[in-house]
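Chemist: What follows is a set of structures for review.
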Structure P
């Protein structure tokens with residue numbers, strides 16, 4: 001179970017891939033999210049932690065909206081190829 005400290009607000013996104021994004025009401029930072037494409041999983045914004053750094057990711061999820069100049073390591077898998 002995911003626990004939070006402090007108040008969060010939910011922003012819902014409808015459409016092809018419905019999502020719930022939870023953000024801090026004080027600073028606006030996205031803290032965690034849930035997506036219909038990954039039912040039963042909760043994404044957590046690793047950059048929100050100030051303790052020991054998280055290990056390097058090995059999977060990239062959202063690529064369609066990524067800036068063309070941003071490249072990722074070739075050995076990172078795509079969790080689910082996005083249409084178009």
Structure Q
């Protein structure tokens with residue numbers, strides 16, 4: 001059973017904190033996460049925007065597709081976390 005994608009609006013946008021927790025939970029190294037799981041955490045449009053900006057890539061495997069942060073995406077999130085003392 002697929003998880004339900006999370007819906008964000010202009011009034012309730014996906015935060016960088018939510019993105020950080022999705023890919024780098026507890027300050028760990030970045031993870032590859034199944035596409036359906038990512039959609040249930042950060043919605044459908046946030047990954048599209050992140051791919052467009054070069055922060056995210058899709059990794060295709062025979063079992064499933066995964067999202068993974070690019071080097072630029074890792075730097076982008078770590079810079080945000082350090083600026084906001086999240087790490």
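Readers should treat all values here as calculations from the given coordinates under stated rules, not as data from a laboratory. Just so we're clear, the structure is a prediction, and the values are computed from it rather than from any experiment. Cβ atoms are built from the backbone, for glycine too; each structure is taken alone.
Chemist: Of structures P, Q, which gives 2.6 when distance in nm of label points 7 Å out along Cα→Cβ at positions 36 and 60 is computed from the coordinates?
Modeler: For distance in nm of label points 7 Å out along Cα→Cβ at positions 36 and 60, the value 2.6 is produced by structure P.
Chemist: So, one more: P, Q: which one has helix-only ellipticity at 222 nm (-39500 (n - 2.57) for each DSSP H run of 4 or more, over all residues; to 500), as calculated, at -12000?
Modeler: The structure behind it is Q.
Chemist: Here's another thing I want to ask about it. For distance in nm of label points 7 Å out along Cα→Cβ at positions 20 and 52, which of the structures P, Q scores highest?
Modeler: Going through P, Q one by one, distance in nm of label points 7 Å out along Cα→Cβ at positions 20 and 52 is largest in P.
Chemist: Further, regarding this structure: Supply the structure label, taken from P, Q, corresponding to mean count of other Cβ atoms within 10 Å over residues 12-19 with the calculated value 14.9.
Modeler: Label of the source structure: Q.
Chemist: Supply the structure label, taken from P, Q, corresponding to relative contact order in percent (Cα under 8 Å, 6 or more apart) with the calculated value 29.
Modeler: Q
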